[in-house]
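Following are the structures in question.
All of the numbers you see were taken from the coordinates with simple rules; none came from a lab. Owing to the predicted nature of the structure, the values given are computational and were not obtained by experimental measurement. Cβ atoms are built from the backbone, for glycine too; each structure is taken alone.
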Structure P
Amino acid sequence: MRNVLDVTKRAIKGPICSERDFDRKVFAPRLSEALKQCDIKYDPAVLIPSDDGMADDLFKAAVDFYTDVGTYCLDTERIIRFNEDEIKEGLREAPSEAVFGEGLDSEVFRPRKPESKDPTWCFIGACGAPVSSEEVFLSLMQGYGTIALADAMTTPELTMIDELPIRVNSPLEIYGSIRNAVLARDALRRVGRPGLPIMNALATAASDTALIAALHPMYGLRPSDGYFVATLAELKTTFALLNKACVLTSLGARIGTLAGCVMGGYAGGPEGTALTVAAHHVHGTLVNQATYHLNHPAHMKYVSNSGAEMLWLISMYAQAVSRNTHLLSLNLNYTAGGPATEMAFYETAAQVITAVVSGISIESSALAKATHVDYLSTVEPKFAAEVAHAAAGMKRTDANEIVKTLVKKYVDKIPNPPLGKRYQDNFDTKTGKPSREHLDIYNRIKKELEDLGLEFKY
């Protein structure tokens, strides 16, 4: 595999190109050509396709597309490119499994295939959504730690430190990131899971400086946790992001590429976005030195990824990647509906089933688009993990019928979804127990899924 120094050299010596020209004269026209090569078409009647040939064609087109387009470095205004042999070598040498966590809480994350009975990796928690206080942060993390099916944790993002709003590239961000690490480890220790991996170790650290500052082992983070290095839409990076990759690789830490392709932007419709997400896996492998890949494609207008077109593109990229590589890939579900709403449960079930039967694992749950402070829950992530294990081994054709039924229950609400309830209005922050109303929704919708044919194992 390439190393960060090699990538940096290419960012300095690669072809000069303005960002505008990269978007409009390189990315967009070559994406159009790649789509003609694979000839895929969104079908609203088949949200989870079963056409292996179409998935394979999509992946081949994505590799060819990335070979032509590469990654754009905003700092140097140059294109980082790799030839076909380098890309094949990088995919071949990428990690095919990884151990996360310590001691009794460690687990091996392995790749999956479409319709595989192998259990999915369940990356559970707040998905970096904002919280208002350390009290809410600790209560949530302790609740996540009690979810038996959780293989790894994702933390909330602190928004305040010493009664001041956290600002990026300030001492407040550094202090907040350190508190993020200390509180998360302390919360898991309190519930008897001290070795459970935190795969988005520092949700509060947006900048490279804050990440590096909080990596000191005295704050509780370990190489066996996971650390995100983002990719900017579409296929772009910066020296600040490469700085993160540089430090993390030197520590032997596990890097996760975080990519949020935008359907409706330069990636186009569901077909182009599916191909772009697949290409992001190649970028993440070669540029970010990724151990694992977390994707959260989003609808440009609605932000969530539970609409019919979004589910189809998630299934397509997942099948393309899982059938043709051994990359460790997860999909993060963004719901439009908020905590303690029927809509969020239906969305979560549809998104999780789609990802799992298409051959990848999950992160869950980004409720209410993960943009509202304190609109978080421990019930929906628990539900997501149970659905994920129930969906493993299901035929794509059977899953398609279930998902189509679920989509009808919420699709009309996506433009104006119910916000739900804040954590402190729905849970006892001292005990972590949810309201009776919330549990009633959870139990009722699990029963509906059982009636549709989903067999819960836990």
Structure Q
Amino acid sequence: MRLRPIGPARSAEAARRAPTPPPDPHWRFARLLSAPHRLGFFAAALWLAGSALWWATVLAAQAAGVAVPWAVPPAVAHGLLMSLGFMPLFIVGFLFTAGPRWLGLPDVAAATLRAPVALMVGGWALALPGFHASGALAAGGVAAVALGWAGVQWRFAGLLRASAAPDRLHATLVAVAGAIGLLALLLAAAGLGRGEPALARAATQLALWGFLAPTFAAVSHRMIPFFTASALPALPVWRPNALLWPMLGVPWLEAGFALAELASWPLPAAVRWAQVGVEAPAAALMLWLAWRWGLVQSLRIRLLAMLHAGFVWLGLALLLAALSHALMAGSADTRSLGLAPLHALGMGYLGATLVAMITRVASGHSGRPLAAGDFVWGLYWTLQLGVLLRVAAALWPAAPPGLALAAVAAWTVAAVGWALRYGRWLGRPRIDGRPG
């Protein structure tokens, strides 16, 4: 005869057999601390949408004849916020999700990133009104962002030190680029605090070419072939490490050229032709690489096509830069393509790649299919329309102001739409019931 447990033993057995209650489906701030991607992506989504709305409001006010007060030159404020505002926060979420896997380490607790992320978000919350009211306030805000990013860098360097993985190359290169990003933030804070816009402009160039473009290039080299082979098994994972050197070396050279240009204008024609000699073959290499990695085949799968189309903009940005510098070399710096190359890089390569990569991570880590539905597909091509309009406005100096406004409107719709859709996911549990 089998004896049934009584008392505490029976209660424990009943508890074990009781079904697990479903997770609370409501959006909770506390859930942002359940995984690094939730914390980093949500903070980034706030500033992605906020910075887009801010700049759209500024341009609309100016177009309507409304005077907007500025303590910092508008182009400087725009460049700093669009380069160093939301993108480093997205990098935080990505790095501390993918980085431990690259390095063969356990998952990172999001709570360990709470303080640096809060400093970065709070720093920009100070800097933004400071752009209009006080250069000192803007400088203090950017200094707080730098302190937060230094904490992120220290935490990621700790992962590198702890790792025994045989391949730490991509993670190391990302850490080097991140250190340049810290230098850019410190330079920006110094320029704002001293009232020297040239230093802040140098910080933006250093951020774009020295920090963000190399970081995205290293991630593209590692992840695009992997994602492509996962979706299209007929295509092998082809990513020789030799490709990393032009992919990162050229942006770093571009950063050096840009800083030299700010320090000594105009540059000699020989230096301009040297730029063309770097940019033209690099553009050809990047466009060939986009094809070699399966651009045509990717068009059958929306989410994959988004990633590949973003990478094409790297080659186009370098091609536009080569054409612009050839014009400058032949005209004693009186003719150029203006800001077209920078917007092709910032909005095109960085913006489109960010939306594609982070959409994939957010989908997979919320338990959803790795697919781009009609809504996000529409947002992505709205963003691409914004890039084309902004590059066209730069190439056509006599363009009506409405062209640039239309570009900003398209970017804002894409940014706010993405933040609203995926921001809702980040505070809710995974739909498959798994942790994370």
Given a computed value of 20 for relative contact order in percent (Cα under 8 Å, 6 or more apart), which structure among P, Q does it belong to? P
log10 I(q)/I(0) by the Debye sum over Cα atoms at q = 0.09, 0.17 Å⁻¹, for residues 220-411 alone derived as -0.31, -1.12 - corresponding label from P, Q: P
Suppose distance in nm of label points 7 Å out along Cα→Cβ at positions 108 and 372 works out to 2.7; of P, Q, which structure was it derived from? Q
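Looking at structures P, Q, which one was helix-only ellipticity at 222 nm (-39500 (n - 2.57) for each DSSP H run of 4 or more, over all residues; to 500) calculated from, given that it came out as -24000?
Q
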Entry that produces 22, 39, 33, 6, 0 once P(r) over Cα pairs in 10 Å bins from 0, in percent, for residues 92-131 alone is calculated, selected from P, Q: P
Origin of the value 0.9, where distance in nm of label points 7 Å out along Cα→Cβ at positions 188 and 212 was derived from one of P, Q: Q
Where does the value -0.69, -0.80, -1.03 come from, among P, Q, when log10 I(q)/I(0) by the Debye sum over Cα atoms at q = 0.14, 0.16, 0.25 Å⁻¹, for residues 60-123 alone is the thing being computed? P
Given structures P, Q, which gives the highest value for mean projected area of the Cα convex hull in nm²? Q
